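What follows draws every value from the coordinates through simple rules; no lab data is involved. Since this is a predicted model, take the numbers as computed values, not measurements. Cβ atoms are built from the backbone, for glycine too; each structure is taken alone.
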Structure P
Amino acid sequence: MTMLRRHDEWRVSTSYSKEQGIRHEEGGLDDLPEDLEWQRWDCHDEDARVRLNPALPGLPVIVKPNSSLCIAPGGSALFYIGIPMDLEIHGECGGSIRKLISIPSETLSKTWHGDRSAGEVCYALKTRARRYFDQGDWLDHDIIVSVDLHNASRDAFEFERLFLDLGHFSIFSHENRLWANACRIRINENDEEGNDITYDAGPIAPADSGREIAPAREGKTSRSTLRRAFASVIDVIH
């Protein structure tokens, strides 16, 4: 990612296929390659402040466990999920900071969650949910979400995939690792009725002392309902 403040514009250029090719570290205009493709935003000539924030992807995600697990009636199972962060770029415009662009750290495939008449587009995660947290299992740009699944039904539940809306998760920093607040999902008798989800104020151990650095996109809440959290995925949309 290259960001340029030029006259009355902010300019941002990104590439996933190659480095941008900055020749020196001085930051002069002559150091920039000539073939950069810019996205541009107007600003005032004296605007100069920049802020970079981590963010969760703008769509819900579908994640599969590292290996499928049957959860007994009344039982619970804790999983850790690594979600590739987005990088939000903010620039000063007219004296105030506003968001310019959000850049995903990974290009994720889109998929369809639910049936054809009542579903929604979401991202299919490449990484798998894991039962234990091991620092080496996750990439540096992953945001770790812990999900505690509780089976409130009378039958054993086989966990094969999970739909997770990201709107009520904040982002925390702990020992150079990004975390989200922990959540708990109640698996009901009839998945069509939805699954209750509760949110903690912060992450669980070992990140329970983490510092919040980005608020939840749709605001904080202690409880909501996920419509068919474990519904099937119809197809992958590239």
Structure Q
Amino acid sequence: MKNNILIFVIISLIAGVTSYIALDSLLIAIITLTIFLIMSIFVFSPMISRYVIKVKKFHECYHFINNFVIALSIKKSISGSFETTVNSMPNEFIELCEGLENMTEKEKLNYFSSYFNFYVYQLFIQIVDLWEDQGGDILQMSKYLITEIRYNEEYITKTDSLSKHKYVEIGILWAFSLLVIIILRFALKDFYQSVKNQLLYMLAIVIVMAFILLTIFLLINKGTSLKLKGNNHEKNS
């Protein structure tokens, strides 16, 4: 989260400095910097933060289900499998479980439906209920479920990688665009002096800055939109 804010602060500073160089106006530069910071702090960073939390929880969900199914196939006990699985989870999750001392292991499994707010976890609960009622080979019963989770794990990894590449590509493109503005200011001084006070030129710079903000929003929105398999059955999160 802190790294994201730092990156957006740098982008905001670049936008503010570029505005000042392009228009030779401290007021417009401050306005540009302020707008970028506001969008970064209250829109962009929360979007990324929600995405990071969702991905983290899905990874935890994958490991929890996978470990529980394996443990259950060996121990043949929900309580024993639950204890083994929880001990393999991150400390934050273990601390969450410690606050549920008054619940049975089965109640805890159901309670985690609100934490692992994914379709695959609902399917997992149904399979555990079926196994508890009718018995059977839990590994065979969970075969489709594990396949679904692995598919989504691979999808998340691929999406994350593609998004990062796209961020870099668009960032380089906009860096060159802003460089052109700076070159106009210092390399073509006579031309700059003739256009800097013209409304059309000022409007063009404002549009460029607005378009940068829009591009950042669209990139983040696209990069943080997960279409997990079974998403139609997923609860809102």
Structure R
Amino acid sequence: MDNTFKLIYGISPKSIQKTCVIMPFDIPGAAAALGVTHMTSGKIFSCGQGKNLTLIRSGMSAGFVGDCVLWLKDTPCHEIFFLGTCGIFERKAGLDIGTVLAPVHIYPFESFSAIACGHMDEHKPIRADHTLLNKAGLDIPRVDCVSFASLHEEGKHINLFLKLGAEAIEMECAAFFTAARKISRASSALLVASDIVGDKDLCFNLTPHNKKNLAEGISQACKAIISFNGV
């Protein structure tokens, strides 16, 4: 197990700290804000050590994030944060680029094949775990969201998502919480709104104002994690 784990993660399982933060991709500024200055690459994941946390870059997609959590079962990891970004369906008071959100109900549409073939079935929502957020007393806006496997196809299904009551969309949270429950680890997710679904100009060409708000949101999310239990 030790050799396999080190091959996959780049570090030994004994090096994993009590608090882990899983980040699907390199969110600009997040590693530094979490006190991580160096990432060690394994065959699949990369890891970096902060003062009281291990940051793991899993790669995007439900499969990578789910596996990343499952392999933490036989390590010192006790609690896991997910730090990611999301799209929102519309701007409104308290919900804009840079807003930090915590998912509540997550609708899992994680099969790319089903989406591409138009065979989507409505799934029962997965309820997020707010144990860590509640323990830290973090007052983060909470929304229902969709875990969806295709950036290309998401715009075609906005009416369905709105019908379900979702306000945000991302790719990995359903898998994250499902895997964390499977290995009996406390978990919470923080998502920073980074774009408006359907607004391609905004998604790929943020204004300086939106870039500033996004950077501030990432910083706020990292500070929330650091404040948890003295991390």
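If helix-only ellipticity at 222 nm (-39500 (n - 2.57) for each DSSP H run of 4 or more, over all residues; to 500) computes to 0, which of P, Q, R did it come from? Label of the originating structure: P. When mean count of other Cβ atoms within 10 Å over residues 170-177 is worked out for each of P, Q, R, structure R gives the greatest result.
Can you tell which of P, Q, R yields 21.4 when Kirkwood radius over Cα pairs in Å is derived from it? For Kirkwood radius over Cα pairs in Å, the value 21.4 is produced by structure Q.
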